[in-house]
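Nothing in this text is a laboratory measurement; each read-out follows from the coordinates by a stated rule. These numbers were taken from a predicted model, which means no experiment stands behind them. Cβ atoms are built from the backbone, for glycine too; each structure is taken alone.
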Structure P
Amino acid sequence: MVVEIIEILVLVLAIVVAFLLYKVLKTATGLAINAVLGVLVLFAAKVFLGLNIAITWVAVIICAIGGIFGALAIIVLNYLKIAFV
């Protein structure tokens, strides 16, 4: 009887851990996709518009959270010589 209870508890724990990992990886995947798209937009702005945008960790984090809109904000700030110069 004790072994059966332990097995059930381990099964429930495995389900909870699997669910938490799914949630964390789903969020991390979304941030990674946003970061890649944002950095690609920044790189395109560097190449095609001739802007000298410094791609730093701060810029990558802004792109990860804001995606393309974050990259556009960085481009505008760089164009106005406010930040990321």
Structure Q
Amino acid sequence: MKRYTKVVEMMGYYFTKELEKKKHHKNKIREIKEETVAKFFLEGDTEILVYFDESGKEILITQESDPQEIKKYLGEKFLEK
């Protein structure tokens, strides 16, 4: 299952993905476009961790999550039409 992270800051938000490296190298974190995350989320097999930078609160959103929760934390792009 793919995992993306939505980091919510006071001035906005962005999506990231942690890329696992082989052997002793450090994992890399890359910023990802919202459209890309929405596309993979709608295809399934993806979970999104919503992280609030100021409070440290984390919420895990999957396809099985309540549609109201998906709309509240991710937006309408992440709901199937």
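Going by mean count of other Cβ atoms within 10 Å over residues 45-52, which of structures P, Q comes out largest? Between P, Q, the highest calculated value is found for Q. If mean count of other Cβ atoms within 10 Å over residues 5-12 comes out at 9.9 when worked out from the coordinates, which of P, Q was used? Label of the originating structure: P. Work out the source of 13.6 here, i.e. which of P, Q gives that when mean count of other Cβ atoms within 10 Å over residues 13-20 is computed. Traced to structure Q. Given a value of 46, 10, 8 for semi-axes √(5λ) of the Cα gyration tensor in Å, calculated from one of P, Q, which structure does it belong to? Answer for the origin of the read-out: P. Determine which structure produced the value -6000 for helix-only ellipticity at 222 nm (-39500 (n - 2.57) for each DSSP H run of 4 or more, over all residues; to 500), calculated from the coordinates; the candidates are P, Q. Considering all the candidates, the number was obtained from Q.
Largest in mean count of other Cβ atoms within 10 Å over residues 21-28 among the labelled structures P, Q is structure P.
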